[in-house]
Each structure stands twice: as C-alpha cells, then as structure tokens.
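Structures follow.
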Structure I
Amino acid sequence: MEEKDIVLKAENVTMEFKRAQTEPGSLKELILNGRKQKKRPETFKALDNVSFSLCRGEVLGIIGTNGSGKSTLLKIIAGKLVPTKGKVIADTSKIQMLTLGTGFDTELTGRENVYLNGAVIGYTKKFIDEKYHEIVSFAELQGFMDEKVKNYSSGMVSRLGFAIATVRDTPEILILDEVLSVGDMFFRKKSEKKIKEMISGGSSVLLVSHSSGAVKSNCTKAMWLEKGVLKLMGDPYDVCGAYESMKGGQA
C-alpha cells in the first residue's frame with residue numbers, strides 16, 4: 001500500500017521501566033532478617049525496537065505470552081505512555097481503545113457505573129443520557145441497574161463493560177484489548193458480531209487476543225511479540241502457527 005494509506009506507524013519503539021531489585025546481604029542477614037536488604041534500581045525493557053505500520057482497513061492481530069509487552073504497546077499507541085525511544089505516528093484523537101471494566105467502582109450501582117465508566121472512556125453526560133437504554137439493552141441487564149456492581153457476576157460486569165465501550169460510533173483506529181472473550185457463549189457470539197460490524201464500518205483495527213483462533217478468523221495480518229521483541233509479522237495463519245509451535249515446545 002502507498003504511504004498515504006498508512007494510518008499508524010511505529011518506528012523503533014523502545015520502552016524501559018525502572019524497578020527495584022533486592023540486593024542480598026550476608027547469609028546471616030537473610031536468615032535472621034536483622035537488617036533491611038538494600039534495593040537498587042534495575043532497568044526492565046518492556047519493548048525493544050519495535051517497528052510496524054497499520055494501513056487503512058487492515059486488521060492486525062497481536063499475540064504473545066503474558067508479559068510480552070502487548071499492553072505497553074497499546075498504551076503507547078493510544079497516547080497513554082511516551083516511549084523511552086522511538087515514536088508512534090498517528091492521530092490519537094481518532095483512536096478508540098476498548099478495554100473492559102476500566103473505571104468500575106463495585107460500591108456503586110450499575111447505573112452509576114455507566115456514567116462513571118463512560119466518563120473514563122471520554123463520553124459526555126449528554127451522550128450517555130442518549131445511549132443509556134441502548135447500553136442496558138445490549139448488556140441484557142434490565143432490572144439490575146440499581147444493584148451495586150459488587151453483587152454482579154463476572155459475566156454481568158463484562159457484558160456491561162462491553163456495552164459501554166462499543167456504544168460509540170466507529171473510530172478510524174480501533175484497539176481491541178482482549179474483548180472477544182466476553183461472557184457466556186451466547187453473549188460472546190453477540191459481541192463478536194458487534195465487533196465485526198465495527199470492523200466492517202471502515203476502522204483499521206489492532207486486536208490483542210490470547211486466542212489464535214480469534215486472530216486467524218478476524219485479522220488480515222498478525223504480529224507476534226515475545227519479551228518485548230517483534231518475533232514475526234505476516235499472514236495470520238503463518239504467525240499463529242509459529243507461535244503455537246513455540247508454546248508447544250515449551251509445554
């Protein structure tokens with residue numbers, strides 16, 4: 001594709017974090033715990049020189065084991081983190097990141113959490129007022145909205161979070177962070193249909209999933225991140241096959 005078709009470009013993105021590392025003292029200190037152990041900062045590289053591009057209409061699946069840097073990469077793309085090195089070229093005002101349950105307060109009712117969670121995502125009160133009944137209907141929570149969320153099952157919380165996150169118009173760039181495994185089998189089919197509608201609405205999509213099947217069935221290309229390094233990029237079946245072989249070899 002031509003340069004003009006690129007809607008997002010990551011160039012040599014590196015992200016380092018500092019974390020405390022315990023420096024052990026003598027064996028006697030460790031056994032008796034008589035003195036506090038010294039701590040020194042250690043640099044942890046969550047992403048290491050990652051480069052890729054996303055073109056208009058593409059659906060890019062991102063796979064990798066836990067701790068591989070997937071969430072860190074999404075936060076950088078969405079403008080929530082600034083990389084240590086490199087850059088992401090994209091219009092963050094045209095990016096919507098769907099993560100379920102962010103901003104929920106279990107001591108508040110479902111109704112109150114619709115407004116709280118919506119505000120966290122960036123919705124106005126007017127928009128939530130207009131979309132409230134649509135959210136409740138999609139989440140199938142009629143009759144439960146004045147209950148405190150702490151009394152909800154995990155499936156009910158997931159359904160409400162999904163309904164809130166997907167009620168807005170389709171953005172230019174859509175980031176889906178583990179949102180295709182919501183609720184029971186029947187609601188999962190409903191949520192997958194909704195996501196496919198958003199994809200077919202013209203969005204360029206970044207899809208993070210632990211399910212190779214979801215990546216193969218929904219994505220036009222895939223990217224495998226492992227310990228912050230981009231291991232492979234290409235056809236979803238090829239990338240998922242290599243990833244599954246690695247996991248099988250580690251089992």
Structure II
Amino acid sequence: MADKSAIEWTDATWNPVTGCTKISPGCDHCYAERFAERFRGVKGHPFESGFDLTLRPGRLEQPLKWRQPRMIFVNSMSDLFHKDVPTDFVERVFVTMEKAHWHTYQVLTKRSPRMRNFVNARYRGGRAPAHIWLGTSLETRAQLSRLRHVQAMNASIRFLSIEPMLGPVGKLDLGGIHWVIVGGESGPNFRPIKSEWIEEVRDQCVAARVAFFFKQWGGVRPKSGGRAINGQTWDEFPEVLSASFAGLAAE
C-alpha cells in the first residue's frame with residue numbers, strides 16, 4: 001500500500017492483487033506492466049514475477065491500519081475483477097472496504113460484466129455503501145457497453161474513466177453516473193489525445209451536472225502536457241466526497 005500517490009484523483013493505492021492481462025487497446029502501453037516487468041527475476045523484489053497475476057493475501061487488511069481517512073485507488077497495479085481472481089478473494093477485499101469505512105475506495109475495472117454481477121449479488125436488494133465507488137474504464141466508443149454494465153450495478157457512486165482516451169466517444173448516456181475522468185496516454189509510445197474529444201465529454205458532463213476531472217494531456221511523461229483545458233483546470237469530485245469527510249470530521 002502506498003500512502004501517497006502521484007495519481008491526481010486519489011490519495012493512496014492498495015494492491016491486494018498485482019499483475020494482469022491485456023483486454024482492449026487501452027492496455028497496449030500499460031504503465032503498471034512497464035513498471036513491474038523491470039523487476040522480473042529480481043530475487044526478493046515484490047515484482048520478482050513481473051506482471052504475472054498474483055494474489056497478495058498479506059495485504060488484505062492494510063486499510064484497517066490507516067486511521068486517517070483517505071481516497072484509496074484499489075488495485076492500481078491490477079484489475080480486481082480479472083477472471084483469475086477467485087470470487088472468495090474479491091469478497092475478502094470488499095469485507096475490508098466495508099470494515100474500514102472511514103476511507104473512500106475507488107474500484108476501477110475493464111471487466112465490467114463481472115463487476116456488475118458480483119456487486120448485484122453482494123448487495124442484492126440494496127446498494128453498495130457510498131464510500132465504495134465503482135467504475136469502469138474505456139478508451140473509445142467501441143467500449144461503451146462497459147458504461148451500461150456500470151449503470152446496471154447496485155452502486156451508490158458510479159464513475160467512468162476515459163483514460164487513455166484514444167478516440168472520440170460521442171454521445172454519452174450519463175444517467176446514474178456521478179463522476180467522469182478523462183486523460184491522455186503517457187509513456188515512450190504514447191498515442192496523442194485531441195482537444196475536441198475532451199471538450200465533447202466535458203460539455204456533456206457540465207450539461208448533465210456530472211463531476212468532471214481532467215487528469216492530463218499526456219506525453220512522454222504524465223505531466224508533459226499539463227492538465228489545463230483552455231487555461232482552466234477541472235478537478236471536480238462527486239458531492240458525496242465532501243459530505244462524507246465532513247461527517248467524519250464532526251465525529
């Protein structure tokens with residue numbers, strides 16, 4: 001667990017699973033894979049096995065040890081809903097999130113059908129707690145079915161990450177969506193993002209009153225292009241964030 005993160009929309013990361021496999025074009029230049037594979041074969045290193053999918057049960061209760069509320073990105077180095085992560089292990093991750101309820105968790109997946117099925121079974125007849133945000137990522141309009149899967153979940157807070165944005169997504173149905181993140185790709189082989197793609201999404205979020213967060217233009221390095229759109233930085237979060245943290249502060 002990293003108590004600080006360079007990711008602009010979170011405070012910390014928690015990785016009870018590491019490693020993954022590619023599923024769509026957004027995975028082609030995966031930063032997590034690039035990082036992990038640098039250490040393959042380094043004896044004793046956490047990534048001695050590179051980016052092979054690895055369960056890490058010793059990390060399951062890490063959030064319980066942090067008493068100060070944080071936003072925590074769950075599995076920044078993997079996908080909790082990968083087909084090779086056993087359902088009982090996913091259950092244990094959710095048990096920890098429910099117990100350590102003073103944090104806000106951001107669970108992001110590309111395997112949206114499995115997330116939908118799991119969440120709807122676990123919270124049958126209700127909704128996931130508001131401190132567990134559930135979202136999916138897509139790169140172009142070709143992955144919009146993932147958005148529909150998230151909309152069908154028994155979630156309190158649903159979000160969408162369009163990163164790396166590799167093409168226009170067109171008209172979005174933002175019903176039931178509380179937050180949209182957009183970002184360009186970074187790394188040595190980055191694929192450029194276009195301003196019209198970003199602005200199209202931003203304008204739809206503004207019209208629908210959905211929180212919009214622009215993470216980066218991207219480039220060789222994540223911060224190469226900055227974060228401003230026509231001189232303005234967009235750092236919006238769902239309103240539940242301020243409400244939940246205010247409640248904790250009052251206790």
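Starting from the value 25: which structure in I, II was relative contact order in percent (Cα under 8 Å, 6 or more apart) calculated from? Display every interim value, and only then the final one.
Numbers: I: 25; II: 13.
Going through each structure in turn, the value belongs to I.
Which structure, out of I, II, was helix-only ellipticity at 222 nm (-39500 (n - 2.57) for each DSSP H run of 4 or more, over all residues; to 500) calculated from, if the result is -7500?
II
Match the computed value 14.4 of mean count of other Cβ atoms within 10 Å over residues 55-62 to one of the structures I, II, and report its label.
So the calculation was done on II.
Identify which of structures I, II gives the largest calculated value of percent of Cα pairs over 34 Å apart.
That would be structure I.
Assuming 0.4 is distance in nm of label points 7 Å out along Cα→Cβ at positions 63 and 215 as calculated from a single structure, say which of I, II it is. Please list the in-between numbers first.
Working: I: 0.4; II: 1.8.
Structure I accounts for this read-out.
Bear in mind that the values in this text are calculations on the coordinates, not laboratory data. Fair warning: this is a prediction, and the values are worked out from it, not measured in the lab. Cβ atoms are built from the backbone, for glycine too; each structure is taken alone.
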